[in-house]
1. Given a computed value of 1.0 for distance in nm of label points 7 Å out along Cα→Cβ at positions 94 and 382, which structure among 1, 2 does it belong to?
2. Can you spot which of 1, 2 the value 1.00 was calculated from, given it is FRET efficiency 1/(1 + (r/R0)^6) of positions 294 and 486 (r between Cβ atoms, R0 = 30 Å, to 0.05)?
3. On distance in nm of label points 7 Å out along Cα→Cβ at positions 390 and 406, which of the structures labelled 1, 2 is highest?
4. From which structure (1, 2) was mean count of other Cβ atoms within 10 Å over residues 102-109 calculated, if the value obtained is 23.4?
5. Rg and Dmax of the Cα atoms in Å, for residues 190-301 alone was computed and gave 13.2, 36; which structure, 1, 2, did it come from?
6. Which structure, out of 1, 2, was helix-only ellipticity at 222 nm (-39500 (n - 2.57) for each DSSP H run of 4 or more, over all residues; to 500) derived from, given a value of -5500?
7. For structures 1, 2, calculate FRET efficiency 1/(1 + (r/R0)^6) of positions 110 and 246 (r between Cβ atoms, R0 = 25 Å, to 0.05) and state which one comes out highest.
Structure 1
Amino acid sequence: MTYLLWHGFRDSVAAHPDRVAVEWRKESLTYGQLDAASDAVAATLASAGIGPGHRVALYTPKTHRSVAAILGISKSGAAYVPVDPHAPPLRAAYILGDCAVTAVVASGDRLEALAEHRDQMPSLRLAIVPDGVPEGDAWVERCDWDGLAPGSERDRQAAVETDPAYLLYTSGSTGRPKGVIITHRNALTFVDWGVETFGVRASDRLSSHAPLHFDLSVFDVYAALARGACVVLVPDQIAPFPTSLARWIGERRISIWYSVPSALVRMLLHGRLGEHRCPDLRTVLFAGEVFPQKYLLEVMRLLPEADFYNLYGPTETNVCTWYPVPRDLDPATTQIPIGAACANTEVFAVDGDDRRVGVGEEGELLVRGGTVMAGYWNLPEKTAEALVRNPSQPAFDDRVYRTGDIVRVGEDGNYFFVGRRDHMVKSRGYRIELGEVEQVLYAHEKVKEAAVVAVPDEEIGSRLRAFVASHDGAILDPEELTSFCLSRLPSYMVPESFDVREELPKTSTGKTDRQALLKACG
């Protein structure tokens, strides 16, 4: 019976243990080898008393060993917490402390960097180091990956489908990231739907472009492993370079590609996508941000054998709507839909009085079904704001997720994205709460006022621009502000420019006039 996220992988191991399961650079692991490596991780955790009810973090670059680590954590019954490997140690330590992780899989350099913030992680007692234990301060018990003892099925601990499978931390309006709890049922409902809908088969080679702390990675890894296919990890050294990435797709014989639209746009505009043959590519999935129509049509023209699908869904719901993009798409069309609901999911839009809106009308999109999160970690008030009683079902406690996204209902039942209800924006596929960036700027001793606005950009979705005013005329250096932000935020959340002013404009009610700031951006 398949009811936990890693069970599909278990079945593939039994069916073909010698098939290659994961590739990274020149390294590869067969299903049997990946099973053994993940069993060793599970055994190490079990021997430390770590299992169901615990959280284990990953703070390491994505490699074949990272895949083994998340499977091993799942086998132990614990939930894994992937952290951006490029995040500042201060931010990573906050996440580890916030959800009280008991163990971490961390590269040697990142483990050393975490040592400075050990007081924020009182529950952490074990570190598994994939690239060799550092010689520095042994502030936590450390295990070298190559020295892990072999495990077996006896080390796999019981869990149920409503247990957390993983926590994904997203930008928070309070200035602190918040953890989204995704259960095995939530994740498996999405993965099973994707495997069936896109016909994933054992001969497929799925790219893994998204980092493990980004929800797009869940499909890449688990859909591939559930069908005995191969997941091919995009090396960090290639991902930022569009020409190398476009060439890599063909050389690695990728058949299913999944990424944010901006990755495809960069390959189109700067990577000479049309010059690289990708004969095996049959399915292109994109999600996370709006795909500019003119670029989508050009990418489709350059990849004539592939089917294209627009997927939509915040982290809290996994993918909840989808739209097959037709080959005969009218070039005059200004926007493609986010589509209709996935299986075992219902979506509907409501107005300000929680009444369902009709065709042609706009409203906030609500989502219910098996993919919707369990809640936010240790944030009951935020959870109660996001997961509300279904306004269409007063007879019992049926919960729906308020996305905060405003949509329009099309005549054919497909939904169109209109905009955000709040100040949440998307850049390069990442969800960013502008308030969190502003809170970091306010932490600078010279900053008196701060406001961050998102300037629409066809290539990456939004570019962040910050406006700041200093205390008592103190000099604020944009380079200093950039460095300050980089020490506290992931690079994708750092504003690209800083406009230093004596005062920020105000509305008649005394609030910062964001519209005036947007106009100043041209």
Structure 2
Amino acid sequence: MYQLMTRDEAAALIKSGDTIIFNAFGSLGFPEETAKAVGKRFAETGEPRDLDLVVNAGQGVWQPGRMIEDMCQEGMLKSVMGSHLTPMLAITRQISEGAIEGYNFSMGVMSHIYRASAGRKPGILTKIGLKTFADPRYGGGALNGRSTRKLVDLMLIDGEEYLFYRTVKPNVAILRGTTADPRGNITMEHEATYGDIYSAALAAKAGGGKVIVQVERLSGAPAKPRDVKVPGLLVDAVVVEPGQWQTLLQPYNPVYTGELRIPDDQCTAHVEHIKELNIRAGRKRDRGALHNIIARRAAMEVRDGAVVNLGIGIPEMIPKAAEEIGGATNFTLTVEAGVIGGVPSTGIDFGAGINADMLLDMALQFDFYDGGLLDMCFVGAMQIDPKGNVNVGMAGGRVIGVGGFTNITQTARNLFYCFPFSAGGLEVAFEQGGIRLVREGRYAKFLPKIDQINANAEYSLDIGQRVLYITERCVFDLTPQGLRLIEIAPGISLESDILANMPFQPQIAEHVKTMDFRLFE
């Protein structure tokens, strides 16, 4: 039977050396008030310490003092395992400095580890991660020299390579829902995503541990069985925090839950409104005409009837870009967090969906992706080497984390990388239906060698993917010999604007096309 507790009482349940599992997707669904109480207890008593954290999506927003930051004080942590790590400033700093162990695996792998841990299974067997940073031949997901645990094995089954990821054994789950009924059953009617809350709770109980759930309110009536996401028999403590917000931007947005459906032609305007909220919250991202060129070129690849995944950044601009160029409009968007249909939200609210058709547990969403049902994905790229391998997870010792990138890029039928040719001050001018390079960026994207392989070009070729690398000035495709230039923007010089700014010589197609003039209007 669960107990109603204050946040401080719940924090006292956690002991030094515990392994704690969280469920939130970035800023969505994080039990911040409870986490703050754990940090407050450590600051006052020095306990709990030497914690192992299992987090999947990063539980932070690039802001000191928010989200999980209170639980990351010096001495609190022994290790962290997760997919997208960069929003957690204290954690990534400690990993980079070698102060704690750090392990990074793709989001779908982490979700399936949650589910396997819930059933006390030893691990999961999958092809996801082969020939990437997670493969033991490429580092096994370890992020620094301190991270020496062997968590991944290469296995040969019926002549085919697989990776075996060992499960975790958490003994505390700190979760968040909306309502607890008299029996402690937890419903999530105000939450934008489910994540893997049931698997996380089961995993903690399978490890003989405790489940703490922060909720917005208590109900005097039993919950409807179909609405319950965590049964009360799994719950040890309920912490009521009436002031918890649905996201860090909004107390509650009913379009994220399906309580309200807005007209489809208003979805773009709603996304623009959320962008404004991000700007007010200090999360302004400079997305201008340069990025719109890339988004428009990518939108030209979308086909009616396609099932699509959009990554963070430029890919988020594609639905609006498709409208601008008169492209396909009848396609289904999906988000790793478990959203099918509708339009993905943006910025700090990424992971939520507007007018979604369905909301799934994340493990089921990645079953959908891993099962080959994703027609195309549009993702970013931080570094690209001559073979076409891509890095998004680490640069110059700075820990970022791969997120869902490896699952998605290894399962989509068509793969499109969308990124500026360089970063840090890149500037182009629009002239007569084309562009002119005004200033090259300070940081090259194309490199002789990349810091980490998160998407392996050889693997893409082996499974028959169509792969394009889309920039504002040119487009490459992937061949067995590496990158091949197939399109150039009007006004751009092949020699001085492209080849002179690459440290390697790409192939040049026999008939290089001019990028569509609609992109530069």
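Nothing in this text is a laboratory measurement; each read-out follows from the coordinates by a stated rule. Worth saying up front: this structure is predicted, and the values here are computed from it rather than measured. Cβ atoms are built from the backbone, for glycine too; each structure is taken alone.
1. The read-out was computed on structure 1.
2. Only one of 1, 2 returns 1.00 for FRET efficiency 1/(1 + (r/R0)^6) of positions 294 and 486 (r between Cβ atoms, R0 = 30 Å, to 0.05), namely 2.
3. 1
4. 1
5. The correct label is 1.
6. Comparing all candidates, it corresponds to 2.
7. Answer by largest value of FRET efficiency 1/(1 + (r/R0)^6) of positions 110 and 246 (r between Cβ atoms, R0 = 25 Å, to 0.05): 2.
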